[in-house]
Structure 1
Amino acid sequence: MNTFEINGVVYAAKEMNFNFMCLMEDRGIEMSEFDKKPMKIAREYFAYCAGVSSEDAGNLIEKHIIAGKDLSPLYDAMSKAMEDSGFFQALWKNGEKEVEPEKEATPKKK
C-alpha cells in the first residue's frame, strides 16, 4: 500500500482518478500546474488523502516542516499514485492534454 507520514500519522495515498482531477480543478488547480506549484499541489493532495480542508492540511504540513521534517514522502506518494493511476496512464498513452473550451465563432459584420 502506498502511504506517507505527516506529524507521526501514516496516511494512505489515495488514487488519482478522474474524480480526483475534477476535485483539484474545483480547488483551482489544473493538471498543467503539477510541476509549477508543488507546494499547492502537495497541500491539496494531502487534504484529499487526510479528508481535511485545505487550510487544515496547510497547518499540518507547516507543523511537519517546523518540526524539521520534509515533504519528500508526500511527493513520493503522489508520484507513485500518479504512476499507478489507470486514468493518468490512459492520458499519457493517448497523449491527451487538457482540453481548452472551444471558442465561439465571432459573427461577421455586414
Structure 2
Amino acid sequence: MVDNEKVEVILTPEEEKELREGQELYELTQSAGWKVIERWLQDRAFHSWVDPRTIDASGGSSKDEWIWRELNAFHSADVAKQLLEEIQKSIGNAEYLNKVKSGEIKKRNFKI
C-alpha cells in the first residue's frame, strides 16, 4: 500500500528564517520598484567600463588613474552581480524549503 499523503515537516529555526527571507525577497522582486533597482544593478553588473574621455591624457598619472578607475568599475560590477545572484539563490532556497515543509519533497541531508 502506497501512502501518497504529504506530511508537513518541521523546519529548524534557521531554516524558517531562510524561508521567510527568501519569501520576502521574492515578494520584493514582484514590485515595480524592484524592476527599476534590478535594471540599475544589471546595468552596473554588465555594462560598466571607464570612459576614456574622462582621463586627462596630458597628466603623467593618466595610466595609473585609468587602472584605478578600471579596478573600481570591476569591483562595482562584481558586487552588483553578487547581489543579484544572492537574491536569486535565497529565493530558490526558500522554494526548496517550502516544498520540504509541505512534505512535497524530502529534505536533502548534505555532509560537508
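Structure above, values below:
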{"item": "Structure (1, 2) behind the derived value 2.0 of distance in nm of label points 7 Å out along Cα→Cβ at positions 12 and 76", "result": "1"}
{"item": "Given 34 for relative contact order in percent (Cα under 8 Å, 6 or more apart), calculated: source structure among 1, 2", "result": "1"}
{"item": "For 2, 11, 20, 23, 16, 10, 6, 4, 3, 2, 2, 1, 1, 0 (P(r) over Cα pairs in 5 Å bins from 0, in percent, calculated) the corresponding structure among 1, 2", "result": "1"}
{"item": "Ranking 1, 2 by distance in nm of label points 7 Å out along Cα→Cβ at positions 36 and 52, the structure that comes out highest", "result": "2"}
{"item": "helix-only ellipticity at 222 nm (-39500 (n - 2.57) for each DSSP H run of 4 or more, over all residues; to 500) from the coordinates reads -16000; which among 1, 2", "result": "1"}
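None of the figures in this text is laboratory data; all of them are computed from the coordinates on show. This one's a predicted model, so the numbers in the text were calculated from it and none came from an experiment. Cβ atoms are built from the backbone, for glycine too; each structure is taken alone.
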